[in-house]
Structure I
Amino acid sequence: MLLIEPTMAYAKDIEAYRQEFLDIEGSMDGCGSLRRCATAEAWIEKSLAGKDPKNVPSDRVPATQFIYVRETDDRVVGMLQLRHCFNEYLEKYAGHIGYSVRPSERRKGYATAMLRDALPHCRELGITDVLISCLPDNEGSRRTILHNGGVYESTVHEPELDRDLERYWIHI
């Protein structure tokens, strides 16, 4: 498995990944602006630019976008976004990392491995306590966090979307 920044070599598969989520009306957590971008090329360009604080709107933070690629068939099975710092919303609700696994590739351990592989990147950024949140009914995400050393802190209510989120910390 490879946790890498997206490149045009994966454009076709990134578009197929996006379409799988659109087909099931699923949330594309950890995908940045993928839902709103018409092409993989636009998304890749925007994702790579988003690492540099100069390119980030004032209501956003710099982030590194990753794709998780299965080496045996070069297929994108997951996506993960690592936010370099917090704004008020991220600190209260979303945390440092968002991730998703392609619907057709779920329940194979990819999320747990992808999060594990992202933690060294957090350390490189100087993040030693990583905040991750999940919906209370998302048992798969909860298990992913717990398998990576997550410790439950609290449940908060996010008023804009009217939903509760469980907050977990992973110390690295």
Structure II
Amino acid sequence: MFSAVRGQGPLRTGRGAEGGGALVTLDETSKQIIELLQQDGRASYAALAKEVGLSEAAVRQRVQRLIDSGVMQIVAVTDPTMVGFNRQAMIGIKAKGDLRAVARRCAEVPEVDYVVICAGTYDLLVEVVCEDDDHLLALLSEHIRQLEDVEEAEVFVYLRLEKQTYSWGTR
């Protein structure tokens, strides 16, 4: 999942907890770069370099290593309703068997944009983005409820998105 970046200074990886992937240690400069990009993902390398006190080339290299290691990704976040997807929902799934395998199968469904294995009433939470209610119904009937080891799926239809943020910073 994560590529090792050994001996390259501020970004180090090691084995994390069972199933937790790699543990990545970031220095303060890399954390600052991440936080600046969380505020403005379109910031130029020159602007980032000025803020953190490095050369543009050094910032470009750090950003690329952060992306390559899986620490971050830079993407355009859209409002689904503005681009033709008028139905979003969270699906609570109760499953049997290997939850990681069920999660991987859920993640393969194109309409699924978020999958988490959790504790509590549901084994997995799956967020979907659909064109409309008919699309959601087809997705549930033909894909989600048909997945091997899915025993129950409860749908929570989004009525309005009040907050969505990606600027939680770093620790």
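Taking distance in nm of label points 7 Å out along Cα→Cβ at positions 68 and 100 for each of I, II, which is largest? Walk me through the intermediate numbers first.
On the way: I: 1.4; II: 2.6.
Largest value of distance in nm of label points 7 Å out along Cα→Cβ at positions 68 and 100: II.
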On FRET efficiency 1/(1 + (r/R0)^6) of positions 36 and 92 (r between Cβ atoms, R0 = 30 Å, to 0.05), which of the structures labelled I, II is highest? I
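Starting from the value 15.1, 43: which structure in I, II was Rg and Dmax of the Cα atoms in Å calculated from? Numbers along the way, then the final one.
Numbers: I: 15.1, 43; II: 19.3, 54.
Traced to structure I.
Read-outs throughout are calculated quantities, based only on the coordinates presented, and are distinct from any laboratory measurement. Given the structure is predicted, the values throughout are model-derived calculations rather than measurements. Cβ atoms are built from the backbone, for glycine too; each structure is taken alone.
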